[in-house]
Structure P
Amino acid sequence: MSAPFGRSTRCLSARSPVGLLSQLRRNHPVRCPLGERRLSQARPGGQRGPLEGLTVLDLTRVLAGPFATMILGDLGAQVIKVERPGAGDDTRTWGPPFVGAESAYFLSVNRNKKSISVDLKHPRGVGVIQEVPVSRGHTLMSGYGQTGPRAQSPGYDSIASAVSGMMHITGSEDGEPVRPGVAMTDLATGLYAHGAVMAALLQRHKTGRGVHIDCNLLSSQVSCLTHIAANYLNGGQEARRWGTAHESIVPYQGFSTKDGHLVVAAATDQQFVRVCNVLKLNELTNKPEYKSNKLRVQNRRELLHTLSQRFLQEKTADWLREFEGSGVPVGPINNIQEVFSDPQVKHNGLIQEMEHPTAGQITVPGPAVRFSSFAHDKATPPPLIGQHTVQVLRHTLSYSDDVINALLESKAVTQNEVS
């Protein structure tokens, strides 16, 4: 689920700053600029990420925008997260579960960020945002885009997932449309936005000019329809739900075992032969109706019935051992406890522990991408609301103590400093 998105109608800054990521409420213009730091602050451990020295002003909330800015923070950028005084990001209250006073939802996508609490309805609060050192351009994130018939409509992940056709193709073959288990539309939008930001940085390096980026939930999800979209656009084929199965490849789906489930993906004729060898169903390879994938798709019902009956005869772990070394991609359908007990998940560094200032030790899913030049093991924990307000005002904006105190007294900004 993401915050409702809408169209931005004006910029907050008269300087036309580069906003790299902004997540918008309807008719509530915000921006997330990026620029050079005034104060270089390398990540703990002395290793410098590829975006070290850059500042991202993050006015996003909930998931799509915060996910994108978290990735930028993982890469070394200084991410300044702007939050509403007293309330902060919506997801701070989305629970249970909570770790202390912090929601696990918020903790999952807000590491490597600094939080400043600014009242954007206060003129002096807007002035603070305008002072953040950034270059030209910005990224706007919305539900449907900045122009067009839906531009003024608010959007959530679930709505965009429905409108884009994602829900229509998700679920069991004879069941109702299903929302994916995580907000995939939000996450896809965050990934697209992150990639667009990186391209904008490269363009700025080449030309010295910034760029305005329009990123939205609908476009992100429709572009991810890939072959489903191509099947319709080129062949007029309306999509349907297939459960764990694949409409164009057989066998390529989940099967019940004696004690659980596994997925087998035989994408080539050679892999199908190997599946039959493992299952001791070699006679299937000699049947004309199964000689090619096209024929297996046409005769899927009979084939899948035979395979399903065979898989039920042994336990999941036994089947995994049988398939080991066969060259056929297989895997168990894990629950979340099993996911984070998986040795490969642990080896890939996908369990990241850090010390939170009030919640103590917390654990979140780690970065998906690894670099040879720096490590992700020194991440900073998700911030408290306004934890870094004074720090940013003093060191990034070079405000004097008198100016900072005046801002605090006027309630344009608030602080939650942690020693």
Structure Q
Amino acid sequence: MYKKWGGKFLLILVSTLTVIWQLLLVIGLSGNTTWDPSIITTLAANKSITSWYPDYFSYNPNNIFLLVLERIINNSLHLIGITSYSAFIMILGMISYFLIDVSIFILFIALKRIFNCQVSILSGIFTWFLLALSPLGVIPYSDILAFLISCLFLYLYSLSVNYQVIVSVGILSGIAFLVKPSLIIFDVALLIVKLFDLKQAKKPLKAIIIFSLSFLIIYVPFNAYKSHNSIVRIDSTKAIPANHFIAMGMIGTGGYNNEDVLANHKIKNLQERKKYNNRVIIKRLKKFGVAGYIKFLVLKQINNTSDAGFGWGMDAGQNYLMPFGEKISIQRITRKIYLNNQSFVEINWNGWKIVNQLVWTLALAFMIVATIKANNDSLILKLTILGGFVFLLLFEGGRSRYLIQFLPYLIALSSFGITQIQANKEFP
């Protein structure tokens, strides 16, 4: 009895302190950036981006969905009298942390159903430490929404299969594709697992048709809206083709390369742009050679997975985040940790990131342990993670920020690995 109440009290205490810390992060670190997030929030706040990046959404139409969501939030705030841009950014930060906290709860329930309570508790601790306490939520972008979607995928996977669940997976997949196309790697993994388990699958063709229709119900209407939306004009001929991101992922650390971006912008014809990127890919592959390309991929994988800060301070250099001016002394609490001289972003959190780095290293180590034991529930995690790794190796990567979308699967597999060690089971 006392143990039960003690556990509840500890949970309430930790949750309360976490929310307070998240509010301190938002109050202390909210600000502007010179990369994608602020381009989106600027237009969402009914401000012009003409002098900054007028054709951004023509080049990057994948961010239209996020723009629409943020515009809805901004318009809703205006209805209740909140018109300040800084207040808008802070509220988006609060929403981000709310989504993180809700995602952790959803992940807890999902993994308790799929595995057991021990795996769900361990996953909760890992995600709480690595994401809920991190400063990443202060910059409103698609990564946190992608994290939530992955948690929802696992929750739906934990339920008994029926047509309502299939419809839900299809609808969620449609939304996922609009947020980050790479999120549907989970769907591919799920399909592979089910194809090898056809004896238990009932009417697989009917299930695929229902899923596809549910997906299209979301994707097709929004795609049509995107071309005729009232927020920003889209010139589809300027869209950056997928092979550009493959080419860009083959130079430097495998991440963003401004020279490649500018070269694509100069080519006005979409088909010519695709041909140009194909030539760049072939040229870079020839330059690497087989051994050189393998070495490059190994180094890129390290860049993709090694940073426990998940890319904090890695985009746009010192302009990654420029916090709003200090108005109250409480803002200094988080700025002393995450900023250099309380002005520019400090990549290593003034030494504090070493703690997260140790936790992340342990998580990766236990994930490797979990690969030894095979069952369908862990198999779908492994396939999703493998697919995510391959995607980031082939396309733009080069930093751990892109792993946030796959973090629920990584943490779930890592937690499963810990329970395997504790159970002292023999691995085949």
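Just a few scattered comments:
- Taking relative contact order in percent (Cα under 8 Å, 6 or more apart) as the criterion, the highest value among P, Q goes to Q.
- Comparison of P, Q by FRET efficiency 1/(1 + (r/R0)^6) of positions 328 and 360 (r between Cβ atoms, R0 = 41 Å, to 0.05) - largest value held by: Q
- With Rg/Rh (Cα atoms, Kirkwood Rh) derived as 1.05, matching label from P, Q: P
- When mean count of other Cβ atoms within 10 Å over residues 88-95 is calculated for each of P, Q, the greatest value falls to Q.
- If mean projected area of the Cα convex hull in nm², for residues 344-407 alone is computed and equals 5.5, the structure in P, Q: Q
- Among candidates P, Q, the computation of helix-only ellipticity at 222 nm (-39500 (n - 2.57) for each DSSP H run of 4 or more, over all residues; to 500) that gave -9000 used structure P.
- Comparison of P, Q by Kirkwood radius over Cα pairs in Å, for residues 288-367 alone - largest value held by: P
Rule-based calculations on the coordinates, nothing more; no lab input. Owing to the predicted nature of the structure, the values given are computational and were not obtained by experimental measurement. Cβ atoms are built from the backbone, for glycine too; each structure is taken alone.
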